1. A value of 18 was derived for relative contact order in percent (Cα under 8 Å, 6 or more apart); which structure in I, II was it taken from?
2. 11.1 is what came out when mean count of other Cβ atoms within 10 Å over residues 63-70 was calculated for one structure; which of I, II is it?
3. Quick one: FRET efficiency 1/(1 + (r/R0)^6) of positions 55 and 127 (r between Cβ atoms, R0 = 35 Å, to 0.05) came out at 0.55 when computed from one of I, II, so which one is it?
Structure I
Amino acid sequence: MSSKPRSNVTPFLWFDGNAEEAAKHYTTVFPDARIVDVSRAGDRVISVVFELAGARYFLFNGGPHYKLTPAFSMMVQVETQAEMDRIWDALLAGGGKPSRCGWLEDRFGLSWQIAPTNLQKLLGDPDPQKAKRAREAMMGMVKLDIAALERAHAGK
């Protein structure tokens, strides 16, 4: 496997001293994630590059000057409720905060959206009533329930 990035565009995420801990955590949550590089100055970790689903992310220990916000989030699309539950629980572990509509903030302050692969199809249905029912169901959820979204869409 080549160590070259697949793209010359890499998300750069600012952390307050826990970039390596975050990268290690993400590699336990996602089986297709791996740490590619850790840059150090003595014992201090300066940055970590990790790969997730073939994309690279640069995590920088920049200090307390800037905070991650929900304006940038990682969207993970899942096929099954079991996969959603596993990822949701793993990202909340250790102090994460659930939000609504499938969003959460992990213990490092990074926002995530955990959504079923068919969510856009449900919300964008050409039948406005089906789409509205799915959207209203989603708006009432914290963690998304795939079966409940599909039932709402179908009018059941």
Structure II
Amino acid sequence: MRCPLRKVIFADPSKCVGCGICELACAEYHEKKYGLKFSRIRNVKIGHTIRVSVTCRFCEKPPCVASCPRNALRSNENGVISVDEERCTGCGWCIVACDLGLMLFHPTKRVPITCDLCDGEPQCIKLCPKEALELTTLDAISSKVRMSTVKELILAAEEARVSA
């Protein structure tokens, strides 16, 4: 079940060019390092031409939290996951449990890391040169996708009518 009012970071695939600045901004903010392995947002390739950034979707009932045998993960009212590093043993069950593959291991601490919205000011959004990232709700994303699909259908219908 999804929580439609929770805000998530959304990358508009028509604007995202896959530059990776969001990943670097995230790593620098959280770790003061410019290594992609420290980033909580990932730029992924979809097909041959589309690149888009993805991060935690803040599940209403996060499988990563439920899977932790040590109760080291907590989800707050906004869905943001926190990790109690004292309790975490680095077993990796939370990483396996994440359906989207967006829970990652910190490369040196060997504890899970995921998007925390940078305490309310996501650096990835702030520094995206193409303004492809936004903090929005899942319902708003669905609405945008529906509108885009309808526009494409109208254009295809018009082209078919003109060529007939």
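Every number here is computed from the coordinates shown, using simple stated rules; none is lab data. A quick note: this is a predicted structure, and the numbers were derived from the prediction, not measured. Cβ atoms are built from the backbone, for glycine too; each structure is taken alone.
1. Numbers: I: 18; II: 29.
Structure I accounts for this read-out.
2. Values: I: 11.1; II: 16.6.
The value was obtained from structure I.
3. Numbers: I: 0.55; II: 1.00.
The structure behind it is I.
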